[in-house]
Each structure stands twice: as C-alpha cells, then as structure tokens.
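Okay, got some structures for you below.
Every number in this text was worked out from the coordinates using simple rules, so none of it is lab data. Source: prediction; values computed, not measured. Cβ atoms are built from the backbone, for glycine too; each structure is taken alone.
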Structure I
Amino acid sequence: MNGVCWITRAVPYSIARPRGHDWLNSEIRNFGNEGVDVLVSLLTPEESAEPGLLDEGRCCRDAGVRPISFPIQDRSIPNDQEARRLVDVLVREVNLGRSIGFHSRAEIGRSSILAAFLLARLGWTVEKAFGAISKARGCHVPDTPEQEMWTRNLVGNEEFSG
C-alpha cells in the first residue's frame, strides 16, 4: 500500500508504508504534504533493508517529518513498558496538534495495535479503534489473536488521566 490511509479525517492517525528505494524521498514528502507530522516505523532493520527503507529517518528529517523507529518482529507484540513509553510520546505529539503515521510491512498487525492503543489513550474504546482501523484498511485488524489480546489487556490495565 502506498499513500496515507487515514483512519478518520477527524482523528488523523494514518497507516501507510512508504515505497522505498528511488521513491523514498518523494513518498516521505508526500506523507508530510498529506499531513503526517510523525512517522512511526515498526519494521526491524532487516525488514527495512528489503524494501529500500534504510534512509527513511534521513528522508523524514529532510521533509520535516519526525521519524520514530520502534522495531517489532512481524506478527508479534512489543514489550508493554516500551509500548507505553512510545504512546506517552505520541499522546504528547497529538496534544500539540500533530498527526501520527504508523507503518509496518502490511499495516495490519503491528501498526494496528499501536494505533489502537494510542486511540484508546485518547479516549476511544478498543472496539471503536479496531473498527475504524479495519474500515480504513479494508480488512480485519489486527493480524493475530495474540495482538488483539495484547491490546485489550494493555488498555484494560491502563489508568488514563484523561
């Protein structure tokens, strides 16, 4: 998938993987032009090499997009504490009016669980978050039952300050 796949225009969290190699600079610039302020890559270094995304951080900085690398193994889940710290950073970015983009390989598993966690921290239910992401992606998310259970458990154990 290329381009930005907005979950909802009212809540601008996008899921999109940039095309790499020769297209990477223009893809990242396009994301910035479409309103992505922060781009979170969930790819491992090995996965970034395959589609030509090793220069993603530099391209983001050149385009005025804040890059965040948060590698998670495909079809897996992140460490709870590390995910909470990342989402704390992203909540602050959202509260400053910035739009967040996530990408992984297919934007179904890893991207979806972190986007859903972020949306939950901002007041959405997990059901509403996964429903909106599924609608935007055109397929059921997340990728695995383990990922869905992780998100529900993490959100259920959070104490939100509002």
Structure II
Amino acid sequence: MASIILQLTKTLHERPQLPDVPSIRLRHYAGPQDVPTWLELRSRAFGRQRVGIANWDAGDFRREFLDKPWWHPERMWFAEAQPLLMPITPVGTITLARRGEGPDGKPVVHWLSVLPSYRRRGIGRLLLAALETAAWDAGERQLWLETHSGWAEAGKLYESLGWRAVT
C-alpha cells in the first residue's frame, strides 16, 4: 500500500511551555560542524521507514536549508542527551521553515527527526514545543506540517499535541 502525504495544521492559542525532559538539552545550529550531525540524525531516524529516504550529503543539506531565503540558524534545534559521565549525544532535530514568500508564506515544521532508540521519551514533544514557542514569539499563530500516512508513530504524536488534518 502506498504512503499518502498528510497535511496537518495547528493553531496556537497561547505561548507553548517547554516540557522538562531529563538529561536532554536543546541548542541551535552552530555552523558547518553540525551538517554531518544533522545528516546522521536524518539517516538513522528515517532509515527503517517504509517510505524511501535516499541518502543525503552536505550538498543536499545546503540546498534544503542554507540556500533557502527563510534559513536562519536559530530556526534549527538539536536535542542532545547528556547522560551522567557520558559524552553528549545528538538524538533529535527540528527546523522551522517557511513555505511560500511574503505575507502569504506559511511557517512549517521541517524535518522533525528523533533517533528510534530515543523515541517515546518526550524529545519530539520538546522539539515541537521549542519550534512552536519560536513561532509564537515571531507572531505566528498557525503552523503547518507534512507527514506520511505510513509514519503512524509520528501521526499519533502530532494528533496528541493538537495537530489536525487540513481540510
């Protein structure tokens, strides 16, 4: 069965609160050294999905993010695990993008990725809350995202957080 692209939206009624996720910290994109980190997160997060995700390289990252007019480093977050006495490990990422230009441009969730071994720990919720907070602070009250019907786990997360199908 083919996967169908689902369009979802969420209206923000108040400034979101960041949930506390023990041993997880957020940070923004810090420069070219984060490109391999993002590529690895993407590869590992989507590697087992039924919907085909081709391998990417630094050029693909540049075209997807750095070359876009909406790109700003503070619109990309990384979630990092900080276990006691262990090295910091990147475990998730999300980006706030814009689809369309000018006043008709829409803020969109772009590439929410969480490593499979770190899912169901609140990291996706934390990343979405950080993005929604930044959108709220920028005056945005409506957000959009796309996902695939085959990614049931992601769909359940979005629904639990108030995202609804675009009609």
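Observations on the structure shown:
- Source structure (of I, II) for Cα extents along the principal axes in Å, computed value 42, 31, 29: I
- Of the structures I, II, the one that 26 was derived from, the read-out being relative contact order in percent (Cα under 8 Å, 6 or more apart): I
- Each of I, II could give helix-only ellipticity at 222 nm (-39500 (n - 2.57) for each DSSP H run of 4 or more, over all residues; to 500), but the derived value -14000 comes from I.
- In this comparison of I, II, the computed figure 18.4 for mean count of other Cβ atoms within 10 Å over residues 23-30 is attributed to I.
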